[in-house]
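Please find the structures below.
Please treat every number below as a calculation from the coordinates, not as lab data. Every value quoted in this text rests on a predicted model; they were computed, and no experiment measured them. Cβ atoms are built from the backbone, for glycine too; each structure is taken alone.
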Structure P
Amino acid sequence: MSTAIEKVCKDLGFTEEKFIEFCSLAPHRYKKFFIPKKNGAGLRLVAQPARPLKKVQRWLVSEYLSKLPIHEAAAAYVSEKSILDNAKKHAGNKVLVKYDFKDFFPSIKPSDFLKLISKNDVGISAYEAEIFSRLIFWSPGNRPGLELCIGAPSSPVISNAVMFDFDNAVSEFCSSESLIYTRYADDICISGYDNSIFEHVDRFIKKQVFEIESPNLLLNPNKTQFINENTVKKVTGLFITQNEEITVGRKLKRKVRAMVHNFHKGNLSAKDKERLKGYLCYLSDVDPSYLRKVAPDFQSWDL
């Protein structure tokens, strides 16, 4: 029995036979549900692994997958980075180009994981990678084969690690052109000095996506945006104003202000109080100046 499998069996109380059986059934041990997409256009599928499977996935991340290299341009699912940090990187530039990968998580397959393990010595053999791939990729049922899901604790690190070569290539290009590049999961942001960058950047990104061997990705052309210097820019849900201030935007500000007013009037339900508390905590992280205006003492409120 090989080393990594020995370790998981010892740490989590499996026999080898039971562990192999567990792995064979793992791709089907998910609960599916849908959440609204952030833009309000449709629903996003989330696949939640069963509790025993989730425990094994977390163990894999802790013992092995956390050793995989993540490029510094990756801004999502990295503990020391936030959406505010990501937006700040682009605040000093005049123009912005945004791209979105179509079906990003489902496009990442077990073969991408196997290539990743073959290139990075994290203590998992090729044989073990084949076995472990059944623990971290699920079977959606309506499509053949296995794929990465939104909802498993192992998915974020895999989604970042498989993008290392792409992130590195785009970062080197942007550095040579005095541009800033970040990627937040499936969202690419590239900012620069003036509108002359648009055509050059667009040509490079499309070529890079076409040429990347792993994973096999496609851009969503409906979400490509070229934002000039006279327009407020939106990066990971935050707005960058023309004077380089970062804010949550007018829509959320109005919503929070109205909820605060209703709270003081005693007109918020328990559920809405909980929602308001979430908004105020979010503001404390990303827009503290507005929080000081609308609810400076909210931590003493009965929320």
Structure Q
Amino acid sequence: MFYGSIRRAGVALAGLLVAVGVLGCSGPVDGEPPLFDPNALYVNLQIDAEKDNVAGFTKIMDELKARGITATVYVTGDFAEPNGDLIQGLYNGGYEIALHGQTADEVLAGMPREEQDTLISDALRDAQGCGPCGLGHPVYGFRPQGFSQDASTYSLLDEMYFEYDSGFAAGLIYAEGHEADAEPYAMPGYEFTAVPVSTVEYDAERQVVWDVSAAVTQGYSASQFSEMLAAAVAECQQSKIPLVVIFTGWVTGDTTTYDYWGSFTGLLDDLEALSNVEFVTTRGLVQRYEAKDAQ
């Protein structure tokens, strides 16, 4: 079973207080949990806001807004703190805000628990915004930098009432017993939901569908990245699993250093042409699979 629906009762008050303005925000408030559609191809775009490439991140978000496509913004604390107005505006516009650590390239795995506690707590405070200043919103989810986390991270996420952790990759990074799972699942031994990022068989190996991995680790050209994205869509359609893909402001949004912009917009074009696609936030994806589990 999923734990998110049980935990929601415990965290709903805090989230509601933020959303309705006790902390100064007038953003969206949760309605009834969505139902699961077995015929839908659920697509969760995870957009990383990190480092200091505000222009690249904004370019991605402007494209999504122009198309009316929802997504989840995974923001680092050091990006959120000086860009509070930008992040709050996205939340008020219907985008989910999730936490992506304090700084880019940090490594949680092996870090002492006390240090992780301080780092995640500080980052969460920055990501949630300044309530008394009129900038505040709930943060329900987390994905660590570079998928780096350990048991200390998991226990801290529980203590901080996170509903989900997307620091997993289908078939590559998974909880014991969930190697084959590409859909959200209850994290064994903890109270949050694990949300795997999509992987795809490409170039004779299974790879995470993530622009940083494609550009920096693999050194793929734009045409190769486009092929990889198309293969991921086809695999998800055939296997009836969600497509969860990561795009980053300083890679996809930086058209001077990288040439992945056409791959990104091409993916959006292809997805919008499909009759069964439904774009969802990460939390929305979790809620739909909770509904499926409850049926």
Value 21 of relative contact order in percent (Cα under 8 Å, 6 or more apart) was derived from the coordinates of, among P, Q, structure P
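Can you say which of P, Q returns 13.9 when mean count of other Cβ atoms within 10 Å over residues 175-182 is computed? List each step's numbers first, then the result.
Details: P: 16.6; Q: 13.9.
Source structure for this number: Q.
Ranked on mean count of other Cβ atoms within 10 Å over residues 103-110, which label among P, Q comes first with the largest value? Before the final figure, lay out each step's value.
Numbers: P: 18.9; Q: 14.9.
Going through P, Q one by one, mean count of other Cβ atoms within 10 Å over residues 103-110 is largest in P.
The value 64 for percent of Cα pairs over 14 Å apart, for residues 55-142 alone was derived from one model only; which of P, Q is it? The partial results should precede the final answer.
On the way: P: 75; Q: 64.
The read-out comes from structure Q.
Quick check for you: by Rg/Rh (Cα atoms, Kirkwood Rh), which of P, Q is greatest? Don't jump to the answer; show the numbers that get you there.
Numbers: P: 1.01; Q: 0.93.
When Rg/Rh (Cα atoms, Kirkwood Rh) is computed for each of P, Q, structure P gives the biggest number.
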With mean count of other Cβ atoms within 10 Å over residues 79-86 computed per structure, which member of P, Q shows the largest figure?
-> Q
